[in-house]
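**Q** These are the structures, in structure tokens.
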Structure 1
Amino acid sequence: MSVSGKTVIIAGATSAAGLAVAHALIASGASVVATGRSAERLAPLADAGAQTEIADATSFEEMTALAARLGPVDGVLPLVGGWRGGGGLAGQSDDDLAALLPAFAAVRATSRAFDAALRASEAGRFAVVSSTAVARPLAGGANYASVKAASETWARAVAQGFAKAARDAGAPLRAASVVFRAKGALEPELLASAVVGMWESPAEEINDRMIELAP
């Protein structure tokens, strides 16, 4: 199997990681749909060959409308992110938490909006980007680790939903939900390679799997 010929959504794609993933997918023969809230920031993705859509990845309504317009989809990767922290436990402010929560909102919105399309695909893939901080949270990053833990939990619930749907239908598992854990700062090229690699393994081998991004 490969990602060639597949349609992959990168939701919240205007970061360096989004551009790297788009380049890798397109080079591997995939069609990429990149979303963001700014046409200007989406321009490099359009130049790379992606179809661009102005849409808020944290909005279930906007993601549902996008899913209806696009039709068949084989992969979804929400990339809304960022880091806020420091100052020990006392420094974990409500403002910092509020700034981090859109990442979790994007995971929820995209997974729900594209659930049916991914289950209908011959090789549906959903993935979130997390951090090894979830396994060893620090006081100065408690807000960040908590939001990442919530995203991991949601992605694992998506994996269970894929498995249950296949069992109930008496069909082989074709969709998989994966968690990528970065150690420290996210390295775009490592993520890009890992995303392309999701289609190189059968769904039953990677569904509900945590994969550490390491050189």
Structure 2
Amino acid sequence: MHISEGVLNPQVLITGSALAVIGTAIGLKKLDYDRVPQVAILSATFFVASLIHIPLGPGSVHLVLNGLMGLFLGWVAFPVILVGLTLQAILFQFGGLTTLGINTLNMALPAIICYYIFEKSAKNNNFNLSVFTSFLAGAGAVFMSSLAVALSLIFTEESFWPMAKLIVLMHFPVMIIEGLIVAVCVQFLKKVRPEMLDAAYVK
């Protein structure tokens, strides 16, 4: 899911960075600073989950958990994902500093979309509805992120079409796995720490 250095053209990099800055600013504005410790835990979860990479051309396949970040954090997912990607770029050379903006956008924007579509129904007391929509949030966020990565490549060079298609196809197993993980996490927290689901850590 991380796009490597030297792959994208300047227009895509600049646009991605600008939108990532806007999203991060909104996320920081909405962050309830009394809940920074909980947000830090979720940031660490994102960081660890996406450490195991399977290289795929100019990108890679790995767990993302951006659907989970979206349900719990809303717009705060932007700064959380940015921090995680920055540490990965510096410590492990995953992605890169020049692609930090577009990589953040590709992972955080789907999280926000899933927040607005699925957040209320995923936290609903109706078990079947909650499980189904939590699964959709987890799987849908990965699908949208893989599509965003594919579009980033296509907007750079049309010759990336085959690789773009492959990236989306390769993420289908990850979509299923993440959908199941998010569904289990939401149901678990509803039982043991329901307060974590109350306000998505935003003001």
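**Q** Ranked on distance in nm of label points 7 Å out along Cα→Cβ at positions 28 and 172, which label among 1, 2 comes first with the largest value?
**A** Going through 1, 2 one by one, distance in nm of label points 7 Å out along Cα→Cβ at positions 28 and 172 is largest in 2.
**Q** Taking distance in nm of label points 7 Å out along Cα→Cβ at positions 4 and 140 as the criterion, which structure among 1, 2 has the greatest value?
**A** Values: 1: 4.8; 2: 3.4.
Top value of distance in nm of label points 7 Å out along Cα→Cβ at positions 4 and 140, among 1, 2, belongs to structure 1.
**Q** For which of 1, 2 does helix-only ellipticity at 222 nm (-39500 (n - 2.57) for each DSSP H run of 4 or more, over all residues; to 500), calculated from the coordinates, equal -24000?
**A** 2
**Q** Quick check on the output: 28 is relative contact order in percent (Cα under 8 Å, 6 or more apart), derived from one of 1, 2. Which one produced it?
**A** Attributed to the structure labelled 2.
Each reported figure results from applying straightforward, stated rules to the coordinates on display, with no laboratory input. Being a predicted model, the structure only gives us computed values, none of them experimental. Cβ atoms are built from the backbone, for glycine too; each structure is taken alone.
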